[in-house]
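Visitor: Please go over the structures that come below.
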Structure P
Amino acid sequence: VGNAKHCKMISDILLNDYGVYVQPINYPTVPKGTERLRFTPSPDHTDEMMDHLVSAMDKLWTHCNVARLPGVA
């Protein structure tokens, strides 16, 4: 995400509006400017749940004007 306020806001919206819990990871856990969301998938998550998450993230990334960058492993 790259911004602590956006990271927290997106995490809150995912939980409150979409029922999806995602952990925001902010400074000092990661350097400032590299804030991110931590996803913890499990075998209990269905394809439908994953589709719901992807759809929610797409809407939020567009709404919050967050840059779409390649993933970091």
Structure Q
Amino acid sequence: MTIPPEIQAHLKLQPGSRVEFIIDGSGAVKVLPLDISVANLAGILHRPDTPTVSIDEMNQAIQDEINHRA
């Protein structure tokens, strides 16, 4: 996979750098360099304007999407 140069620069990636892909609650994909500090990850998955949901609500949303795609 080739990551565009401007993204490489923003993430301070070098040849051989490792990245992780995370899908957040809204379905957006986040690309994280694996050598960043934990402090830089604070708040990456939760947005303050997004309500908290229970595990049961998450499971129901997953099931609803599976049913929708079937």
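Visitor: Matching task: -9500 is the computed value of helix-only ellipticity at 222 nm (-39500 (n - 2.57) for each DSSP H run of 4 or more, over all residues; to 500). Pick the structure from P, Q.
Guide: Answer by label: Q.
Visitor: Something else now. If we compute FRET efficiency 1/(1 + (r/R0)^6) of positions 12 and 60 (r between Cβ atoms, R0 = 41 Å, to 0.05) for structures P, Q, which one ends up with the highest value?
Guide: Comparing P, Q, the top value of FRET efficiency 1/(1 + (r/R0)^6) of positions 12 and 60 (r between Cβ atoms, R0 = 41 Å, to 0.05) belongs to P.
Visitor: In addition: P, Q: which one has mean count of other Cβ atoms within 10 Å over residues 4-11, as calculated, at 11.2?
Guide: Here the read-out was taken from Q.
Visitor: Moving to a separate point now. For the read-out Cα extents along the principal axes in Å, a value of 41, 30, 17 was computed from one structure; give its label from P, Q.
Guide: Q
Visitor: Consider the structures P, Q: one of them gives 30 for relative contact order in percent (Cα under 8 Å, 6 or more apart) as calculated from the coordinates. Say which.
Guide: This figure was derived from P.
No lab work stands behind these numbers, since they all come straight from the coordinates. Just so you know, these numbers come straight off a predicted model, no measurement behind them. Cβ atoms are built from the backbone, for glycine too; each structure is taken alone.
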